[in-house]
Structure formats: structure tokens, C-alpha cells
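Visitor: These are the structures, in C-alpha cells.
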Structure I
Amino acid sequence: MRRKLAAGNWKMNGTGAALGELQALSQLHPSPRIDILLCPPATLLHRAGQALESAGISVGGQDCHAQASGAHTGDISAEMLKDAGAEYVILGHSERRQDHGESDDAVRAKARAAMDNGLTAIICVGESLEQREAANTLDIIGGQLSGSIPDQSTGENLVVAYEPIWAIGTGKVPTLDQIGDVHDFIRARLERRFGEGVGRSVRLLYGGSVKPSNAAEIFGVSNVDGALVGGASLKAADFSGIITALESA
């Protein structure tokens, strides 16, 4: 049985003052029945880990470099994330792919580094609105899966997040059938590549304008094991509603 996961991506938001939201979240969910993850900016990662150490809530990074060390000003290695208390790292988010020109090969190299250092890689895939309207969604997703996921992947070190680019932060949400079609496709691809055992053990998250008001119906869709949440994870009260919906799914 795959354990459900609610993951929050704070993106480039939050200073030390925001750490109070972590305490509030831990008080709202003192004994969570699912896995909860928060990925704050790197400046808060260590402090967030300390604040949540006894709360049963994990912390993760938002990116890592493929190399272990070296002349890479401004970058963070997987080992550094692990040392700061991270258990997960988000990789291949559409904002990284678009803003930084990250290719599938680059994401794959980063994922390999993360896994080698004991981190669980959350690899993001998703199509643009133009690709969706051209009926190319599954071709795009299939290519991203093949190119971004390392061969060493297992249900313990890999999570796949489907985030249609056109739904991120826009308030637009695919239909439940559209979400289900993509998640079922991802599951089938993973089973074909890694075998049924591993393929069925990898958790699949949906991301893109998830909020308390629509979370329950999304979590009822086939092969949706949780969510990768952006803006709604910044406030404990909002994220709590999504967590509660997932615990009841």
C-alpha cells in the first residue's frame, strides 16, 4: 500500500517570520496519518527541519546540483541538502525547466545525485496549454518520464508529480478525467519500465491549483497518491484543509 503524501512547495517565498506557520501546522496535525512534506527556500531549510523535528513532518529542497561539489556559485548539492536536514528534493519543476532551461538529461543527473545521497527525488512532469490543446499531452509526459527518471529508481527514492503547466498558479484545474488519464498513463509506464513491483510502489502526486475546496475530488481519482501544493502550502490553515482531505481519501 502506497502511503499518501502531501508536499508543500514554498518556492521563493518566506523568511524567518514564516516559520510560525510550521508550528501552527504541527499543532493542527499532531499525529498525521499520511506523510507531510514542506520544501521551504534553502535559507529556511535547516531551521524548518529543527522546528518540525518532533512533529512527524519532513522537509526537502527545491532543487539540487548534479555535482557533489565544485565551482558552481549559488548552487546547492544533494549532500548539502541532506546535511541541512532534507529528506526529499523537488526536481524538474516546470519553473526550473522554463526559467533555467533544464532538460530531461539535466533533471535525470540531478535525480541520480539526490538518490545517491539518500534523498527521495520528486520529479515533476507536465504539459503546456499548447501541447494539451494539440492533444500531445501523453507524448510529452512519456518523453519526460523516459528522460528524467534514473534507472536506479524505486518506490523509496522516487515520487512523480504531474503538474500541467497551464494549471500552476492559474486557478485552472484539469477535469478529473484528464488527471486520471495522465496518472494512469504514468503508472503504466513505470510498471512497464521497472516491473509491476516497483512501478506500483512509486507515489504519484497531482499539482496545479490544488486547494481545500477541490482537494477531496482530486484525491478520489485513480492513481492520485497525494499532491504537490504551491501557494496553498504557505499558510497552515490552507494546507491543513488539503492534508485533512488526503487523510480522508
Structure II
Amino acid sequence: MKRLTFGLTLVRHGETQYNKEGFLQGQAVDLPLSDKGLHQAKAAGHYLKDVKFSNVFVSDLLRAQQTAEAIMKLNSSCSGLQMASEPLLKERSFGSVEGRRMLDVREMAKAAGQSMLDFTPPNGETPEQVKERVKEFLEKMLQVIGAEHWEDRGEDEPSSFSPTKASPMEGRADDGVRGFPVHALTVTHGVYMCLAVHYFVEEIHCTLPPGYDKAHVFSLSPNTGLCRFILTIRKEDDGFKLSGMRCVFLHRGDHLQQLNEQKI
């Protein structure tokens, strides 16, 4: 059976002033990147500058849009690409506590006997509602990728995935996607990415590189942290269906080391 295999790289947006000061943003607070956040976005762009992308999907919130623009500006393969602004990629809504201190919200979650990830503030989205958005975006992306790139596939793909060798926290920017003609850059948000990884691993049964412990897998990516996955789809009468998914790396941020050393 013919299949199409492609890369998916998720990037968290750069730092905002609220990130720096420890306030919760969500959806209603739509701040631009801070000076450090702009430097982070450029650093991510330099790191990814030679990686080939065929599609760009971006949350419709400003901090994600600015991050994507900085990455695309430095990437030659993005010069002719259109950024697809996607509301399904926006951050989790935290309802009535958006704009409040993270410490206060953590105390609210603790009082409710829940973790921050499981806690749902008044009028906020539940984790399951966010996962439904992840599922809806994934389905939408598969149809777009399939419709645009089905003819870009190679020979018959293997029917199953075998685990990759352990991927270090640091590595080459094109790890896992060298030679791939189809690769989607997706810029989104921290909690959204965390819940997306939960969905990929727990519900889609995405395979992980050996040696990844649970605490790292389900941790929050740093600002402009990167996660990469390899997906394979097959064509059916009613559209394109996911055949398999594996992870190349999670929460990589080695492009930020120089910035941290400079204490920007």
C-alpha cells in the first residue's frame, strides 16, 4: 500500500513579558514577544534555517505569529510559503484566571487537589477539550498534507515503525527529516503542546525514543522549545488516515544555550 511519510515540528512561541513575570496568558491576554522572546525566535530561526519545510501552521495569537515570522524569515524554504493562521492551535483557555499570577493559580489547583495541568478554572477549557482541538487540528492537517503532497511520497513505506536510537537533547536541526520533501512547521503554545504530547502518546500510541522518562516527555517546553514527530498517512476513499506516528525528540532547546549564557 502506498503511504506518505512526513515530518511535524512543533515550536513553542518565544517569551512574552507575562512569561517573564510569571503571569498566566491563555487566550484573552495576547501580548507580543518581549525583547528576549524576539531573540529566542531568531535563535530558533537560525537553528532551523537549513531545514526544509513544505507547510506552516500557526496559532492565531500574536506571540505565536511573531515567532513563526522570525523563523520563516531566516528559512529559505519558507520564502514562497503562506503561513496558515489556525485557531485550533491557540493556547488553552484558562477562563477567569487569565492575567493572574501563576503562583496564585497553582495554589487554587492545590486547594482543589489537582495538578496545574488537570485543574480547570471557572470558564476555562478542560484538558479533554484542548485534546479535542489537537485531534481536530491533526485531522485537518492530514487532509491538507495529503491533498497537497500525496504525489511527493517515495516508494512503499514500511507497514510499521521501529524505535529510533535515543535522541540527545542537542542535535542536528534536521534530525529525523533529512531528505523529507514534506515537513510541517507548527508554532503554538506551552500547555497546548504538553496536552498534544499527552494525546499523541496516550491515545495515538506514538512511539518514543528509548530512554525518555515520563517526567521529561510530559514536561513543559521552554520558550521556542521544539518537538518533532514523523507521521505516515494512507489514502482511503473518504480522505487520508494516520497509519503511524513516532517521536524524534521532545522539548529540544539547544539553540537557547548561547542566549542563556549571554543572559539576554
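Visitor: By the measure Cα Rg over 2.2 N^0.38 Å, tell me the structure among I, II with the highest figure.
Guide: II
Visitor: Taking distance in nm of label points 7 Å out along Cα→Cβ at positions 12 and 236 from the coordinates of each of I, II, which one would give 2.8?
Guide: Label of the originating structure: I.
Visitor: Can you tell which of I, II yields 9.0 when mean projected area of the Cα convex hull in nm², for residues 4-139 alone is derived from it?
Guide: Computed on structure II.
Visitor: Same structure again: One of I, II was used to compute helix-only ellipticity at 222 nm (-39500 (n - 2.57) for each DSSP H run of 4 or more, over all residues; to 500), and the answer was -10000. Which one was it?
Guide: II
Visitor: Looking just at relative contact order in percent (Cα under 8 Å, 6 or more apart), which of the labels I, II belongs to the structure with the highest value?
Guide: II
None of the figures in this text is laboratory data; all of them are computed from the coordinates on show. Since this is a predicted model, take the numbers as computed values, not measurements. Cβ atoms are built from the backbone, for glycine too; each structure is taken alone.
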